[in-house]
Structure 1
Amino acid sequence: MRDIFKLSLFLLVIAGISGAGLSYVNNLTGPLIEKQILKKKIDSFKEVYPQSDKVENESATWLKVPYDPALKEVNIAYRNGAPVGVIYVVETRGYSGPISAMVGFDIATTKITAIKVLSQRETPGLGAKAKESAFQDRYKNKNSTVPLEVSKTAPTKENQIQAITASTITSKAVTKGVNAARENFVANFSKGKQS
């Protein structure tokens, strides 16, 4: 009985020391990790809307109930203090799990500047190709006033996006997120709609 008590006490002391050590390391590395995450996000903003000098998260202003649950963030891109673009963070359900993406729009032209898939868990070699520029570039310069559609064949209309071969579900999920962003953009930022 005494051995069990000693072993329990020993394990309790080791667990306490381990917990304190992990907490200390977390306190040291937490700010560095946050800084890296923020830098990565800012770099992503520049990929979908490179013409800005500042980006502000204005989700509280532009995501008013009811809104599409695929919309996670609304970021306004500014140049010389004036809003010039809108960058959305969207998340939809793909074949294997959530797909998170950024979608950029130019306020003056009302066109999509670019999209960037941030994270996905799609099938390697198939749906995972959504992160490749060959797929993401299909959305560039698309007009925001017309809903985008996924086509299994080469597009015959301006608003069509050719699906990734054998990955129609993934292609539709990305397009669903882009359309959610597009609808919010048209409702709030098309000419004459800004407040």
Structure 2
Amino acid sequence: MAKLYFNYSSMNAGKSTALLQANHNYKERGMQTQLFTYSGDNRFGKSRIVSRIGISADANTFHSKTNLVDELRRSLSKEEIKCVLVDEAQFLTKQQVEQLGIIVDEFGVPVLAFGIRTDFQGELFEGSKYLLAWADNLKEIKTVCWCGRKATMVVRINTEGKIISEGEQLEIGGNEKYVPLCRAHFRKRKLAE
């Protein structure tokens, strides 16, 4: 039975690596998948899911107006899709999370979504909020704070390495812009010394 899975974490926990491994497992068994990533993240090229450990795959991109059900229908007209995998799922809209539910419930295709739970201000992203509410299966992918405790939060830093507390929710970046922290160090706004 197909399910909607949400795999979430802070930054640098290996979400893209886990997605690419799951994709590899399907492909290795001769099953076709459909991969999606956020169109606004082109740090590693357009239409690519790239892990920091060096593995990558081509992907379809989504933006706020993309209808994921229509995208799946187009793919199904060409080949049988056994799994839909979504990277950067925090950038999905409420409507797109509903569409992922339709893919699972009406098409019988499992969906594995991977994303960050909260932004640099500790607020839920829209996609994460609805995935946490509606997914059949939730899995936290763990990473660690500089102190060794589990990192559940993330802070944004400027070019001088100082924590930024204000700004737009959506600002694409990696290690140069974001640092995972445990809740205690997030509350204290404290980076490693």
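No value in this document is a laboratory result; all are computed from the given coordinates. All of these numbers come straight from a predicted model, not from anything done at the bench. Cβ atoms are built from the backbone, for glycine too; each structure is taken alone.
General observations
- Among 1, 2, which structure scores highest (criterion: distance in nm of label points 7 Å out along Cα→Cβ at positions 74 and 162): 2
- Here volume of the Cα convex hull per residue in Å³, for residues 106-145 alone is compared for structures 1, 2. The highest value is that of 2.
- Source structure of the calculated read-out (percent of Cα pairs over 28 Å apart, 38) within 1, 2: 1.
- Relative contact order in percent (Cα under 8 Å, 6 or more apart) derived as 27 - corresponding label from 1, 2: 2
- When helix-only ellipticity at 222 nm (-39500 (n - 2.57) for each DSSP H run of 4 or more, over all residues; to 500) is computed across structures 1, 2, the figure -13500 traces back to 1.
- Comparing FRET efficiency 1/(1 + (r/R0)^6) of positions 18 and 138 (r between Cβ atoms, R0 = 30 Å, to 0.05) across structures 1, 2, the highest figure is found for 2.
- Highest-scoring label, criterion being mean count of other Cβ atoms within 10 Å over residues 2-9, among 1, 2: 2
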